[in-house]
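Read through the structures below before going on.
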Structure 1
Amino acid sequence: MGDSDETSPHHEALATIVQDLRVEEQLLGERISDCIEAEVTYFRSGAVDRADLVETTSGVLRAALDAFGQKTAVAAFDSSGATLTGLRWARMGVPLVAVLSASRISSRFTWQTVVAAAERRQAPPELLVTVASALFHMQDLTVEAVIESYRSESTAIRVSQEAERSALVEALINGQAMPTVTLWEIAELLQLPHDGHFTVVVAELQRTARGVLGDVERHLHSAGFRSVWRLLPDVQVGIVSLPGGAQDIRGLLRVLRANSTARQGVSPVYDDLAATAGANRLARSALLGSIGGAEHVVMFDDAPLLMTSVAAPEINLRIARSVLAGLDLLGPEQRTLLLDTLSGWFDCAGSAALTAERLYLHRNTVRQRLNRLEQLTDRSLTNPRHVAELCIALESERHLPGGVLPAL
């Protein structure tokens, strides 16, 4: 029953078989559905209503019988029912493998049914060869129609869901009021726990709107962390659920460090999704603290002095400008030497000997540089208040974006 076979000698015999099968079309649809439910676990779950399944299988059988009723079966085959099935089952969330299994079983049953009817009518074997060729071709057309419509609809659904998730994440990190949805509903939609422990991660982008963390959500999920992410023009922001609370932070940091070398800031742990906006601000401060530092993932709570210096950039840069104003008398190289020596002295807990060893200098050279810095800044390294001011000034200049001190 090929496309060009307009005068097949078997057409009349096949038409008789088709007529026999139309009489029991509804019963055959029930039997095909029984086979599908017996062989495909998903359809035994009740996720697809029995009436829907029977109507779908009956429609597939009807399309085949309608085609066989014509002289050119393949050309007459209407795959629109398969297209609608793919769309409908995609919306219902039926797995594609289950959809394709149902299609395969339906075609197999249709073939077996036609063979049985042909034997009852004592049809010639040549007829079955023709029917098999046409039926397998129709199966291909059915599968193509199902897959194309299913994937198209699944893509549209996924894009819509991602857009909704992104909007909800952005609303949380910005603290936007959402009068039409509760915090409980947001947690449900984002598949986050209603009650638990969370942290916000902010990663600096290397190119506008280009993610830098790879498949971070999957990596975190493998490590036992649920997370949702939002890509913004300048940063990638994630809300991460920590089942074990603060004790999970180190495990989270290991995943973040292993997944990307981009600069990242991590907020303190919090236990109320309503506090996400505040955590986002702290994570952004931690991100600023990572700029110029050796560690590319910075936890807000791990560097209180650094966080103090970046918390109010404009104010702290002006403080630094005031505290270090005396160094403007020096050239860039001399200024850098003094500040590097001060930084080393801080790192070595105020020990000139350890500072000299770390910087490969004579300890007298270290003391001379520190004395010179005290003179130029009018601050003493034996005065705790002066030391605190110098610490903040140094951290602000070295870790804030650009490190450029504004003129007073």
Structure 2
Amino acid sequence: MTDLISARWIFPVDTDPIENGTIEIQDGLITAVHSRSIPEARNLGNVAILPALINPHVHLEFSDLKEPISPSLPFTDWIRSVIRFRNQENRSIPEAIQKGSLESSQSGSALLGEIVTTDFLDESYTGTTAVESVSKILFREIIGLQPDQHHDCLSLATDFLEHSIFQTENHLSSGISPHAPYSVHWDLYEDLTSLAERKHVPLAIHLAETRSELELLTSQTGEFRKMLEDFGIWFESLFRKNQKPMDYLKQLEKVENALVIHGNYLDDDELNFLASHSNMTLVYCPRTHSYFQHDSHPWKEVINRGGRVALGTDGKSSNPDLELWKEVQFLSRLKHSYSANNLLKLVTLNPAIALGKENEWGSLSVGKKARFFFVKLPDSGSSEIDSLLFHQENEVFPEPGC
């Protein structure tokens, strides 16, 4: 049986928006998208239909937080606070993850790039309708700065990729996340990128997030060195001298799908390099970026150079919620020259490509999953959809209950 849905606007994303269009669906897949008026179609009225949103970078483990962790500055003080929060004994990480999954689903996200720090895979990611309604790429976070951790960390990553959950749960697949240059030894980073290459899985790394990270790499000084000294894990040859984010980007050339998280302080050469590699995506988390009071983000520079950018929420340790739509609304208020359709790509098609799932998700195209996000538009005679779509008071629905 064919289901027919029509609305004032349809955004296929990979083609121009369609006014008063219709979507045809059969067996959960899109079979046609067109501008013909079909009387028997279920008409949703003054609504825009978009592909379900895709959040390529989220930390669900922090979803039990009521507000972001403070202080936000200096950054290493925030890291210390995160570690203290993680070490609390009265928390249920599986409950936090399921809560975040539900929040993501209810706000329109159908696919997540989730950073995993727990071994409670079965308990955290299966067993409830709320969890299973959101598909996930589970990126196992690896932290290992000491040379004697190398073998165990590599084994942890390998065992994770071979976990039986990825054979039994069709809404879950795997990836690797070497956390950041300041928390993963260079030799281990090289081996993890090689592992991702061999296993054909995506890899995500937090890179060039702060100026103090750059200082640590180039001169082994600053607040990161002080933090590592306080943790008792600093020694003089821990880092190679005069390293830059470019060194880490070059290692990503061999990975099929590489997500460069944040990238707040990539220089011109690094932005050019990233933009010139179709396997790399810069993941920008606008409200997290604002929370840490960073300089202007280079997302527009990457797009203008022909590269790919996707938006993420990060976690509630640095963001008040996990609503990806609010990220694109936030971005729409900043000065730029991009159409609504091009901004939508940052939360639909681009993250689908980044995660290697563009054949199933990211646009309203024939053969893709019939999962939608609905925006109830303001009552206005205006036909300027670019000004209507991101209106701050718009009601949004992950399902057609409008």
Structure 3
Amino acid sequence: MSTPVANNSIPAVPASSGKFLVAGIAGLAVTALGIFVSGAQKVAYSYLVGFTFWTAIAIGMMMLILIHHVLDASWSVLIRRQFEHGLSAFKWLALLFLPLMAAAWVAPHDLIWPWMNLEHVMHGGHTVGQDVLYTKKASFLNLNMFTGMTVVFFVIWIWLSRRLRTASFSQDTDGDLKWTYMNRKTAAFGIPLLALSLSFAAIYWIKSLEYHWFSTMYGVWFFANCVRGALAFGILIMIWLLGRGDYQGVVNKNHFYSIGMLSFAFTVFWAYVTFSQYFLIWNANVPEETFWYNLREIHADGTPSQWKWVGMLILFGHFLVPFLYHLSYKHKVVPSKAKPIAIWILAIILVDLCYNILPALKDEHGDPLPFLSVNLLWVLSSVVGVGGICVWSYLKSFPTAKLLPIRDPRIGECLTYHE
């Protein structure tokens, strides 16, 4: 089976690319205006949710590309090119992180991360500077370290993206196998680099919001969400390109089956990681660890918290619903059946990030602010804002290379791929 002639050319620029840029700017503007409605702190936390959501998807795309190269996979050649376009968002994500960095340096240091201000009063009356747990972590949790590490994260991600994109796009022109070998080498050192950077990013940006908490599974939890989000987005891209006609005669049910099975596998992996973290903390029953879940289950007076039901939604929505849905063969190979579960997974990942970030916002009693509040509006506007920029970046990169990596040595196996 050969590649259709239409797919040997540069694809047309989608007419909707400009609309996503406008939507992104509008979403960011609405989020900024929210400062005057709800205050800077609530909006900053909401923006952190939207930012980490799209950053997770981009990281997941890069991880899947690196895994593709290190395993020399064939079926994923088809979707790899679209993930490579998705990597173009990293430079914009670095720019979009600047408001959070500015808030850390210019605004009150504890606007988002309380440990940045040694005079921040903790629940109980003592300050961060008097906290023995902070003292033990001070060499890691300080503003200079936070800034330097964040710069390192984005340097790694942008550099790896450029290497992967340059080698892949260059091979379309000359067909030289050196580009394939280059990407395999990049994958060999890129996987540990990406694994470490995404883990530390999750710890610095999210976990340190409540720095008293201990968890050895946090980086793995974030990794699972990154890959699940990228796979769900990849399914939506495949369906979109099939509907446009670009993938007609190229993609078949076996490609959908493989990416669907991978999504199914990471559903189980996410459940294993999340259950292990909860079970170990519950079984050990150490106050320095259990408080994180207690805050998300009960109020200080012992009544159930609204976040308890969010946790139940995550339990069933993040695992049970996609697990049962993916058991059906047709739900993986029929585009109209695969689309709704992909959207569902992306929505639940967003809820999961809300569950991890927003409860750090507390009222005068020390209870997390409710999930169903005006803060959710700023979360959605942030998702639209950051997402609009990321999708625009993808669509801007879309016509810069051929639809398929036609000179990849595995392209023939990919186009004739079967289960």
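What follows is calculated from the coordinates using simple rules that are stated; it is not laboratory data. On a predicted model such as this, the values are computed, not experimentally measured, just so you know. Cβ atoms are built from the backbone, for glycine too; each structure is taken alone.
For the read-out helix-only ellipticity at 222 nm (-39500 (n - 2.57) for each DSSP H run of 4 or more, over all residues; to 500), a value of -20500 was computed from one structure; give its label from 1, 2, 3. Don't skip to the answer; put the middle values down first.
Working: 1: -20500; 2: -9000; 3: -22500.
Comparing all candidates, it corresponds to 1.
Suppose you compute FRET efficiency 1/(1 + (r/R0)^6) of positions 117 and 365 (r between Cβ atoms, R0 = 30 Å, to 0.05) for every structure in 1, 2, 3: which one lands on 0.30?
Numbers: 1: 0.00; 2: 0.30; 3: 0.90.
For FRET efficiency 1/(1 + (r/R0)^6) of positions 117 and 365 (r between Cβ atoms, R0 = 30 Å, to 0.05), the value 0.30 is produced by structure 2.
Taking relative contact order in percent (Cα under 8 Å, 6 or more apart) as the quantity of interest, name the structure among 1, 2, 3 where it is greatest. Numbers along the way, then the final one.
On the way: 1: 11; 2: 22; 3: 37.
Result for relative contact order in percent (Cα under 8 Å, 6 or more apart) over 1, 2, 3: largest is 3.
Out of 1, 2, 3, which has the highest value for distance in nm of label points 7 Å out along Cα→Cβ at positions 61 and 229? Write out the running numbers ahead of the final one.
Working: 1: 4.9; 2: 2.8; 3: 1.2.
Largest calculated value belongs to 1.
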